[in-house]
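Each in structure tokens, the structures are laid out below.
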Structure 1
Amino acid sequence: MAAERNKRISAYEKVLQITRDMVATVNLDELLSVILTRSVELLEAERATLFLHDAEAGQFVSRIAHGTDEIRIPADEGIAGAAARSREVLNIPDAYADGRFNREVDRRTGFRTRNILAVPLLDHSGQLVGVLEVLNKRRGGFSDEDVVLAETLGAQAGVALQRARLLEHYVEKQRMEQALAIARDIQRGQLPRADPQVEGFDVAGTTWPADETGGDIYDFLDLGAGRTSLMLADATGHGIGPALVIVEARAMIRALTSHQSTAGPTDLSAVLCQVNDLLVRDLDEMRFVTCFFGLLDSADGSVRYVSAGQGPILFYDRAADEFEELPATDLPLGVLEHCQFSEQVERVLKTGDVLAVLTDGFFEATNDRDEQFGMQRVREVIRGKRDLPASRIVAELRAAVDDFTGPMPQADDLTAIVIKRK
């Protein structure tokens, strides 16, 4: 009796020490290792596997399996699934005699499972965190006392695991926020510091990203002799990836434009062809960039441009009080290699005329009745604010979108270039 009592006291002292070790361990992988190693020692077993519950995938995932590679199993199958459903420790004296046992793991690992303690791990609110499977009691089978020890250990391990997972998610979120901040700073650093000063014209551009980092960008480049290049581009998606892609596209267009301008007239189509071929090699199949690339020449009042999937471009003729919707001239960048871009479109602006290049975030902004802002409302704003400076027209477009969408969150980036002839 005294020996049994001392053995029981010793076991619970071990549980207490394991609990202290778990409390002191905040790193998830280290905590998993502690639970696996110490449960094998406590229950005098050969091996243990800890399956974390991936609720979204509906699976159990062995982040660390003592002596095995990672294993993934459906969360509603096998002995682990049965323990999860019952929320009770299952003592399986003969694994191969139990129809729920998955023999595939033994076949893959060469291990021979004789008996199992399957311990559901729950957090403080009773939500499933995972299942601990302790395999092969070294002498005989698992006892009722082992079941009680496993229940005690499991209760502590579930709470510790949930705490560690929450901390891991928090740390990952902090890393992501830091990466987003870096990407945002890089992207913002590429935007023009001021609108260009072009004789006879009023030019303005701006962007309002929907996320911390946007997939849109615009750019102006003074080429001398009254010429200014204009670029507005929109990469598919949101987040760090599109933000970096759009910065890359802007850098390539700027570099090629600068090089061409020193050698002679700027061939807009040739620039986009080169950029397209470079992007095709860099982008995934489902990624692309729409791009308006133009040249404003104050000498003759013209805007020449090529539009790779970016459209429609709005041209407002002040004298006739009419709009012309100019469609995109070509496919977006990054879709097809060796794509030949069309001849440049040219429009000569007279006094009061407006050329507006807007990303689809303006047209597709949606209110709580699932109505889109649409082209007609864009036209109405431009017509109604035609006497204002270009920067004010841009601001009024944004204000009109905000009024229209009301409480609905901004779903897409809003980027605009407005060119007005004085």
Structure 2
Amino acid sequence: MTPNAWAERSLHLLRRSLAIVFVGLVLSSGSRAEEQEKPKVRSIGPDDSTQTSAVVIVPSSMNLAHTAQFLPLDERGSIVGPERAAEQATVVLDRLEAALKAAGSGLDRVVKVNVYAARADVLPTFRTVFKARMTGQARPAVTFVIGVLAHPEALVAIDAIAETPESVRPLAPAPAGQRSGAPLAILPAGARVYVSGQAEPSMDLAEATRGTLKSLGKTLAYLGLDKSHVVQLKAFLEPMSAAAVVEREMTAFFGAGAVPPLVYVEWRSGSTVPIEIELIARAGPRTDLTVVEALTPTGMKASPVFSKVVRVNRGHLVYLSGLYGPPHAKGTEQVEAIFKTLEKLLAETGSDFRHLAKATYYVTDDEASRALNDLRPKYYDAKIPPAASKAIVPGVGADGTTVTLDMIGVTVPIEASPTPPK
């Protein structure tokens, strides 16, 4: 080979190598950019000692799996580990993990956990088991409630929300050991609807449940939705021992095999209102530029302290752990402290009191309940308060406190922020 030919060949090989390196760099930088641009769940106030966070912000583009309430039952529906809180905590987390894995998710993608304990002394054990189990990066927001559970020997139950790659998933039948209701449903990216608790009075639980479900059906129709859009229902009922009555009415309303995930909370309401039911529903593609809308279905009267329905069209969802005031303080002082903390946390997330989707207030006495009624108008915009439910329960999960607030907020996109004054 002549020197010139050798030089030309070497130059050709060099150019080819440089081209390959350039393409590799482009692909690599593109991959890194894509990874950097991919929205991620963000935590505020993560606590490695508990594996939880004060706040979790979920990008609006993410699909969210909402689970049923899981009890510590075996495949025959019998209790596992009677009076053994650690064993029961392990079982409910096992059931949660199995349901999430079936939807392509897992404990490492959980953003919110609701814990229901039969007694306050169960919670330290649950927290220990939970911390040991949550070994991934997830630091979910957590809310605790004390009360009788749907099985008389159950000490703890949980439901959760987790990020999932799946946007559509047919409702699965209730797994062995669960009486009714799908184990999980998907709230896809897009518009989302939060319906406040509704209750139709009756001395008969079955009749009250039937009437309330009919009312919720009318609300869905007003929104242009139907039963198939429901992702999760939460029923506040008394007595909890009659949960099977509610389940039968749910099956009659939705149809066998079509009941969405169900969650039960014991409340104290009096014999004429034995049940209240709230729901979450998917509402299709975003069609409105408004971040959140407060809606009042036909025949209902708007309230200045809670919206009958809130539809979230845009913005990231903000899940807050249960908030508490100072222990052993008066109800007014506790509620005031809770709202001050809420105000601060919302500001950190890019949200505010005009962009709240759903509030659940758990109180243990009338004093705390009245304090909420008195103070909510001070903080909420009467034109767009959150959808809400309020339940009197035996306990709220923190010694010396009588009220806790479970809130879902929405971040305000920059283009939707108010124009600052000049």
Structure 3
Amino acid sequence: GLALFYGGLVRGKNVLSILAQCLGIAGLVAILWWAVGYSLVFSHGSPFFGGFRFAFLRGVDARPNGDYSYWVSQNVFSMYQLMFAIITPALIIGAVAERMKFAAVLAFVAVWMFAVYFPLAHMVWGIDGWMNGIWNSAAKITAIDFAGGTVVHMSSGWSALVLCVLLGPRLGFRKEVMAPHSMVLCMVGAGMLWVGWYGFNAGSALGADGIAANAFMTTTLATAIASFTWAMLEYALRGKPSVLGFCSGAVGGLVVITPACGYVDPTGAVIIGICAGIVPFFACTKLKSLLGYDDALDTFGVHAVGGTLGAFLTGLLATASVNSNLSLSATAPLNPATQNGLAKIIGHTLWLQQLMAIAITIALAVVGTAIIGAVVRGLIGLRIAPEVERQGLDINEHGEEGYITS
């Protein structure tokens, strides 16, 4: 779904490069996940990294990992979590589309997984993670993230901004029309993302229960409303609602509801959907134009801004009436009903914990990406040659063309 969505958004001469980068990342991350990635995220260790108990997936079989679920076999759980690990770096390439070397993409992702994704995923989702407010009673920051607002979308989106600034704009940026070459591909990809996201969000309940059903419902509401809101904003401001607007709004809604889907009720989902249709819209149009960065496929505007918005709104709208884990977990002392006076305003309330998690996620993604990007640029170079960029990455990087016209 992501490969088709991104593939439709680029120019025709670069469509295969996007598909190849997505496939290359999938293979590379699967190898890293098998070797040490799963273990570094989901085994006991420190508050920042797991250990090596499950290195090379040793002991990962039909028996469950009791730290996370007593009814899902660990081999299924590990492959489910691999999906998150694959899509996160794949999201980044949208910002640097049409100008980054294939070899540089792989080199960057290989290091980025160890420097950013694995530690962040462990801190947020690991049983002894530093920011796991649900399961770790000793967590220093008791934040919540149901399906990846910080781990997936903020980390990829903020990293994408840094990387696209390091590469610089595409040749002809703001001088040439760089319209999507196939809105049909884009629409098909967006539809596949929407359907697949139910596994992403509802699946994070790790069971066919009421929380999964709620996540399914809130994901649907937020996505549909965000898609409609984005397109109606276009209608009001530009006179025409575009298919790209509907697709972008849908993806924005999926992003913003991701951390909240298992914690908010339908009203909260509606609020999130409206916000998801407005805030990322202006981030992708006004903010991008104001700051002048060339985020080719709006990864920052949708995923960084949307993920940050979703993480914060989760802190405002989460309710124990939807998910009883909020009243039984490390977040219990954050319940305003147990606090009095000034503590309700400036104490350890959930929204404040979310803000701290947001700040740490941004810092890790930005600093990590800046260092890794600079090192890769110095060693092998990040950017393709100008003549290659003009001709297109498909024929030069992969020896193929997406469309044969003669």
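Bear in mind these aren't lab numbers, they're just calculated from the coordinates by the rules spelled out. Everything numeric here is computed off the predicted structure, so don't read it as measured data. Cβ atoms are built from the backbone, for glycine too; each structure is taken alone.
Annotations
- Top of 1, 2, 3 by relative contact order in percent (Cα under 8 Å, 6 or more apart), largest first: 3
- Structure responsible for -0.51, -0.63, -0.92, -1.41, with log10 I(q)/I(0) by the Debye sum over Cα atoms at q = 0.09, 0.10, 0.12, 0.15 Å⁻¹ calculated and labels 1, 2, 3 on offer: 3
- If mean count of other Cβ atoms within 10 Å over residues 144-151 is computed and equals 16.9, the structure in 1, 2, 3: 1
- Distance in nm of label points 7 Å out along Cα→Cβ at positions 152 and 168 from the coordinates reads 4.6; which among 1, 2, 3: 2
- helix-only ellipticity at 222 nm (-39500 (n - 2.57) for each DSSP H run of 4 or more, over all residues; to 500) derived as -18000 - corresponding label from 1, 2, 3: 3
- For the structures shown (1, 2, 3), distance in nm of label points 7 Å out along Cα→Cβ at positions 88 and 104 is largest in 2.
- Once Cα Rg over 2.2 N^0.38 Å, for residues 200-351 alone is evaluated on every structure in 1, 2, 3, the highest one turns out to be 2.
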